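Listed after this line are the structures, all set down as structure tokens.
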Structure 1
Amino acid sequence: MIEYPRPDGALSRAYLAEAEGAEGPKRPGLILIQEWWGLNANICHVADRYAAAGFTTLAPDLYRGRQANTADEATHLKQKLDFADATHQDLAGALSFLLQRCSKVGVSGFCMGGALTIAAAVHLPELSAASCFYGLAPAQLANPALIKIPFQGHFAEQDEWCTPALVDALQAQLPQSAEIYRYPADHGFFNDTRPEVFDAASAQLAWARTLAFLRQHLQG
């Protein structure tokens, strides 16, 4: 765990996973945004996976040390989160931190983190790519039509939150170059700590697509 400065001068905590073998400013960087459960062991593990794949990864602790173990707790923590502050302060600060160490920086997140991935793609123009997992940003937070960077989205066909109809509406707003993938799975299918929704085949395919996308836009 480290601390980094926000634009307003306050400090944010985050989990930092350094890419092995990366030297100097040529390494690519990634902001990884938590699910509504918080910055838990699963998100740190995903950050480690990205680091092993060559991306120096920073996962901000948006709940300031709190984590949820039930859906009710997660709902409470999510409702208390100031999404605009998280975008313009915590994520902007994370981007500045990584740009001091990396040539290009992307962003990716799951569920609530997927919504914030869209917000970051809209409001943080120094990002070079965004990969969103089953998240939709509130209209008052971000307009997807304003996204100018390469964008990729992974969505579940059996998702009762990010429904196929809502994903259709998102895709209609995005640039034609955006990559949108749909999987025969439930919301949260990438999270292997939740066997009730984890789908190994969909998760493996989404991971391969994400790495290829990020390597294309962040490396070199």
Structure 2
Amino acid sequence: MQRKLKAVLFDVDGTLVDSNDAHARAWVKAFQEFSVKVNPTLVRRCIGMGGDKLMPEVSGIDENSALGEKISKRRGEIFKEEFLPRLKPFKGARGLVTALKERGYTAVAASSASKEDLKALLKIARAEDLMDDKTSSDDAEDSKPDPDIIEAALKLAKASPPDAIMIGDTPYDIEAARRAGLETIAFRSGGWTDRELADAIAIYDGPHDLLARLGESPLA
């Protein structure tokens, strides 16, 4: 694949910040506080979806129901109070975004996180000042793996699908990008196997790995 790419869309959780396990634990704890039994392994595998999809998938509860809204609110509180202050960026997160900006790419965050959480996560990644723009769950009617967030990010990047590429860590990123017409570079850092990420055009261990091999990557 040799074409001139203009924009790179970044997922953040599990891609630039080591936060997937924290999100899963916050969800499980919130469900427990409302006496809702869920399978922690299933919850972990649904991280990367938006909460509107995760909640019914793991519990059968509609996020817009009275109980669903309470659980979702409590999950957010738990995540911010107990987990967010301890999160760390993946090695090479800022370096990768910096290198791509230096190569002339437009960088846009395309995350299923809330607007408030996304701002905090980009600060942790030390990439907030590098992003040209960002989209969150607040900017899309439907979350990943629906393509809404990707399509919103494309508009902000002023790019068409053939001019952009997604970087993510879950099959939901890959599916959302595919449905928006984009290819994806995947990272193993989110906890998924190469087989589960097989629809990506390239797979790397994380930001540091892609940064080290940038010259031979699809972003060269």
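What follows is calculated from the coordinates using simple rules that are stated; it is not laboratory data. Not measured: the values here are computed from a predicted model. Cβ atoms are built from the backbone, for glycine too; each structure is taken alone.
Identify which of structures 1, 2 gives the largest calculated value of distance in nm of label points 7 Å out along Cα→Cβ at positions 51 and 75. If you can, show how the numbers build up before the last one.
Details: 1: 3.5; 2: 0.7.
Greatest value across 1, 2: structure 1.
Among the shown structures 1, 2, from which was the value 0.75 of FRET efficiency 1/(1 + (r/R0)^6) of positions 35 and 123 (r between Cβ atoms, R0 = 41 Å, to 0.05) calculated?
Numbers: 1: 1.00; 2: 0.75.
Comparing all candidates, it corresponds to 2.
Comparing distance in nm of label points 7 Å out along Cα→Cβ at positions 67 and 99 across 1, 2, which is largest?
The maximum falls on structure 2.
Figure out for me which of the structures 1, 2 the number 23, 20, 18 belongs to, where semi-axes √(5λ) of the Cα gyration tensor in Å was derived from the coordinates.
Derived from the structure labelled 1.
I have -10000 for helix-only ellipticity at 222 nm (-39500 (n - 2.57) for each DSSP H run of 4 or more, over all residues; to 500), calculated from one of the structures 1, 2. Which structure is it?
The correct label is 1.
Which of the displayed structures (1, 2) returns the greatest value of relative contact order in percent (Cα under 8 Å, 6 or more apart) on calculation?
Max of relative contact order in percent (Cα under 8 Å, 6 or more apart): 2.
Of the structures labelled 1, 2, which one yields 3.0 when distance in nm of label points 7 Å out along Cα→Cβ at positions 19 and 171 is computed from its coordinates?
The value was obtained from structure 1.
Comparing structures 1, 2 by distance in nm of label points 7 Å out along Cα→Cβ at positions 115 and 131, which one has the largest value?
Checked 1, 2; max of distance in nm of label points 7 Å out along Cα→Cβ at positions 115 and 131 sits with 1.
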